[in-house]
Structure P
Amino acid sequence: MKTIKMETKMTKETNGKVIVVLAAALLLSLSASARAAFSGKAAGTRGGQFLKLPVGAKAIGMGEAATAIADDANAIYYNVAGLAFLDKKSGEYMFSKYVEETSYHWIGFGMPISEKAGSFGIGFQYFTAGDIDETDIRASKVGTFNPSDLAVNLAYARHIMGPEHSIGLNLKIINSKIKESASTVAVDLGAQCRKFMDGKLMLGAAIQNLGGSLKFETESAKLPILIKLGTGYKVRENWTAAFDLVFPEDNQPTFALGTDYMHKIQDDMSISGRLGYNSRGSKVDGFNGVTVGFGFMFQIASLDYAWMPLGDLGSTHRISVGVKF
């Protein structure tokens, strides 16, 4: 019996090492292929750019540095593996108004089933550009059209090799409309690790928007593949810092960093302050990159706000309402 247990343990350890090696090899190979495409010249060559629009005012207030720390309904977007760390049902709605008539909506819901079955989630991203005038070759108005984008996310995550590690898969059903519509599907893969320094140090990796192209009549565009590597650290139980590296296939690499500090007012009430920076808009004229946010939590409900400047285009305000029950 002792021999069988030892063999079982060795098998688990061997399988675990194999999984880690394969995951590392996959990330390295994808990173190598993506590095060949990293260039500002590739900007605008991919379809479905709305898939890059961030969700959740909490993460946005932290500069979007959430690959390693995401563990609520917004993990569906940032790193699907984070759903495995849900201890309660989690839901969130976010609204953001961009330039002029454009607006962006996010609805996410995640639910833990059991240790063996893992956690499931569903999310909806919806972007609309509002009404745009349609003109003929003489610049005369002949009508209006309303471009919009929608992505339905079907997510699953579970622990592997113990409660400190998780992996996840997210299936995206994507529809993009200008005047005509185009549809496709894509997949996100993610992993998180919270094994080191008694769980204070968190690591995460995600590969997003794999597969699929949006084809409008005769024109076809691939989706923007993203490779994300992140780390988080609990400075204290109520103070978290995070750092992300993002490698977009259609642009230069960027980084994000942020921090979140929570102050407990009483057992079921707290407030949070956040600060972050994202280098994605470094070439945009005007003040941009810095993000500021705050949050208020009471019992099962939360309200979060984030402010993000867009340089000469102005700024955006993100508001999220969430529940955990």
Structure Q
Amino acid sequence: MVADRMTDEDTTVPQPTRRALLAGGAGIGVAAALAGQASAQGQALREFEGKTAFVTGAARGIGRACAEALAAGGANIILYDVAAQIAEVPYPLATAEDLAETKAAVEAMGVGCIDVTGDVRDFDAQRAAIQQGVDRFGSLDFVVANAGITQIGALEQFSEDELSLVIDINLKGVIKTIQAATPTLREQGAGRVILMSSVTGRIGSANFPVYGATKWAVIGLAKSTALALGPSGIRCNAVCPTLVRTGLLDNDYILSNLQPGTTLTFEQFNEAAKARHILPDVGLYEPSRIGDCVRFLCSETSSLISGDVFDVAAGANAQFPA
């Protein structure tokens, strides 16, 4: 039905038909619904607006992926990384250039970012970095204790200094991160703490015995932290990656020691990873997969999850003890 047109003889303003009114009403309703949906999606995408995250080992790899995932959700970020070579570590660590690139990537997401060069073995430096972030951004909401180094080889070959190095960074460094953050988190009465463990913290490893031991300890630390800080409204969980495409694994030190007497290429390592994972064609996966898990653990969706361990293992974890 078409509304009558005005003529010189009929100056009555044409009235919309019932169908047109209904159609218009439906259109308005659909538009409103779509606008509401878009608004809700926008809120979900920026669910961490106004919050602040402290991420250690943040210059590259998993640390950078976690920082970017939280920044994508609207969180301001405090990047903390040694960003220099530690003489005793036998493979390349992140650089100052890596840290600068990560800061630029985070700021490109429209959030605030502070980059701090520091060692997780230094409690005072971590505490100062956190305070700098709180002074600028107003809160500390998420703590991602990711910094760590690896070792490969038979248990009996490690010297006293080598044992101390990996334990001091991978375990004591994580403890110091929690200690540095706890006063602020307790004062606020809220917060999420995520500790980066490893698949070697879930099963034994002949190639990574000391590293694996520190990652088992990190899981125990996550559970103890959840119990200690839970009454203050603070959640703590551990994340266990399997084989991630990062500089921690893609280096001559690792590739030449995985199979004694043979130096693997990274693609050969990738094929071995596919055999390890249960889901088809999953080799060494991107760090963003871990960032996604950390973002979930910082979200309101996970508000009742604390003291737990999250395997990102492409099904390999189905073979672990319960």
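Can you tell which of P, Q yields -14000 when helix-only ellipticity at 222 nm (-39500 (n - 2.57) for each DSSP H run of 4 or more, over all residues; to 500) is derived from it? The partial results should precede the final answer.
Numbers: P: -4500; Q: -14000.
Source structure for this number: Q.
Given structures P, Q, which gives the highest value for volume of the Cα convex hull per residue in Å³, for residues 141-220 alone?
Details: P: 112; Q: 79.
By volume of the Cα convex hull per residue in Å³, for residues 141-220 alone, the leading structure of P, Q is P.
When you work out distance in nm of label points 7 Å out along Cα→Cβ at positions 53 and 213 for each of the structures P, Q, which one comes out largest? Kindly include the intermediate steps, with their values, before the conclusion.
Working: P: 2.5; Q: 3.2.
Result for distance in nm of label points 7 Å out along Cα→Cβ at positions 53 and 213 over P, Q: largest is Q.
Using the calculated result 1.12 for Cα Rg over 2.2 N^0.38 Å, for residues 93-276 alone, pick out the matching structure from P, Q. Each step should come with its number before you reach the end.
Values: P: 1.29; Q: 1.12.
Attributed to the structure labelled Q.
Give the label, chosen from P, Q, of the structure having the highest value of volume of the Cα convex hull per residue in Å³.
Working: P: 153; Q: 215.
For this comparison of volume of the Cα convex hull per residue in Å³, the top structure is Q.
Can you say which of P, Q returns 26.2 when mean count of other Cβ atoms within 10 Å over residues 77-84 is computed?
Q
None of the figures in this text is laboratory data; all of them are computed from the coordinates on show. No experiment lies behind these values; they were computed from the predicted model shown. Cβ atoms are built from the backbone, for glycine too; each structure is taken alone.
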